[in-house]
Structure I
Amino acid sequence: MLNPRLQQVGQFVRKGSRLADIGTDHALLPVALVQNGTCVSAIASDIRKGPVAAATRTVTEANLADAIDIRLGDGLSTVTADEVDDIVIAGMGGETIAAILEAAPWTKNEHYRFILQPMTRAEKLRRYLWENGYDIEREVSVCDGHRCYTVLQVAFIGSRKAVEEALCLVGKLDPITDAAYLKTVKNRLIKQQRGDASALRLLERVQAYENGLWKPWE
């Protein structure tokens with residue numbers, strides 16, 4: 001059974017796709033998506049030997065060794081361009097996710113769908129995406145336990161754009177349905193603005209977005 005965070009990640013994966021799950025840990029996501037018929041095959045990759053061993057056990061116990069390939073390696077170095085359609089990079093910092101994409105230039109192709117779930121520094125990831133030709137097609141938040149996370153559905157479109165810092169903080173989250181996540185962003189800025197005038201300006205911008213007074217996507 002997937003936790004709410006991974007369930008949301010899985011909802012963005014296209015039916016019939018070949019999946020690469022980078023930082024797979026126990027391979028719970030690829031097993032679930034192959035079992036329910038969303039994915040025809042998967043590559044479950046991790047940089048650490050421990051998670052690779054755990055992933056191997058999970059896949060073996062599910063009798064899916066023919067459909068899911070377990071690989072040990074750094075980022076997307078374990079995957080070739082012709083093996084996958086949808087790429088999940090979840091459960092790590094936003095800057096790390098950006099570095100993984102940057103190290104794999106073959107991902108700059110409209111064929112792929114990226115499902116990205118940063119644990120921290122989501123604003124750094126959003127900036128990297130927009131400045132390097134990727135588009136955030138959809139973004140939703142999900143609360144799991146005491147934390148809220150954001151999940152991004154991304155495609156490469158080749159069009160780079162410069163964006164203001166406040167937009168990198170709110171992304172394409174909905175002010176109403178994603179209010180809990182935006183509250184965490186606002187609370188972080190409240191703490192920062194006590195000694196940082198720029199954080200105060202960002203806080204005011206986020207509050208305007210939260211209250212529907214700033215609508216950059218309309």
Structure II
Amino acid sequence: MKPIIAPSMLSANFCHLEADIQMVNESTAEWFHLDIMDGVFVPNLSYGMPVIKAIKSKAEKPLDVHLMIIQPERYITAFKDAGADLLTVHWEACTHLHRTLHQIRNEDMLAGIALNPHTPVSFLEDIIQDTDMVLIMSVNPGFGGQKFIENSYHKIAALKDLIIKKKSNALIEVDGGVNAETAPLLVKAGADVLVAGNSIFKHANPPEMIELLKNAKK
């Protein structure tokens with residue numbers, strides 16, 4: 001089965017955002033990936049609700065929204081209203097993760113859990129059946145263009161084993177350093193969804209790169 005490709009709009013050209021949205025609409029990518037940063041949980045700021053709403057107004061595919069913010073439970077309804085279809089929160093940012101996941105699902109969104117590079121997948125032992133997706137950060141969150149963390153392959157494989165053991169239906173998403181070289185190895189390790197920013201939007205032919213990632217061989 002081919003991986004789902006989710007181009008990261010943080011790497012899009014914001015002077016020509018509508019053109020990049022249309023490129024994704026016309027490509028074989030399935031999702032738009034939106035990174036939301038608050039300058040507290042991660043040392044950077046990205047875009048907020050008005051930009052999400054603007055993307056939603058032009059997007060013909062689901063919005064996969066990744067919250068890199070503190071107290072994400074305070075904003076779940078607001079992100080639903082802005083257009084999120086899948087909302088991912090960080091394990092490290094949620095005191096009451098089980099409650100937060102069910103809040104997301106109660107707003108008719110899919111609920112995801114993100115793990116920072118230092119957080120082991122074993123921490124999901126008691127929650128894996130309550131999530132629709134786990135996002136493995138293969139770089140430290142907050143900035144694009146970082147070097148891929150090689151241990152991520154082992155982490156994905158361990159997560160796959162946990163999902164099978166617990167009879168969970170959770171997808172495995174990977175974000176950070178995804179390119180033509182890493183994609184086949186990520187899929188082989190068990191990744192279902194590949195998030196790519198610079199490797200797509202800085203490519204001479206972005207739709208061609210999307211197709212290359214989608215056809216990554218195990």
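Rule-based calculations on the coordinates, nothing more; no lab input. These numbers were taken from a predicted model, which means no experiment stands behind them. Cβ atoms are built from the backbone, for glycine too; each structure is taken alone.
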### Summary
Across I, II, mean count of other Cβ atoms within 10 Å over residues 113-120 reaches its greatest value in structure I
### Task
Give the label, chosen from I, II, of the structure having the highest value of mean count of other Cβ atoms within 10 Å over residues 81-88.
II
### Query
The value 17.9, 57 for Rg and Dmax of the Cα atoms in Å was derived from one model only; which of I, II is it?
I
### Message
Given a value of 15 for relative contact order in percent (Cα under 8 Å, 6 or more apart), calculated from one of I, II, which structure does it belong to?
### Response
I
### Task
Rank structures I, II by distance in nm of label points 7 Å out along Cα→Cβ at positions 49 and 89 and report only the one at the top, that is, the highest.
I
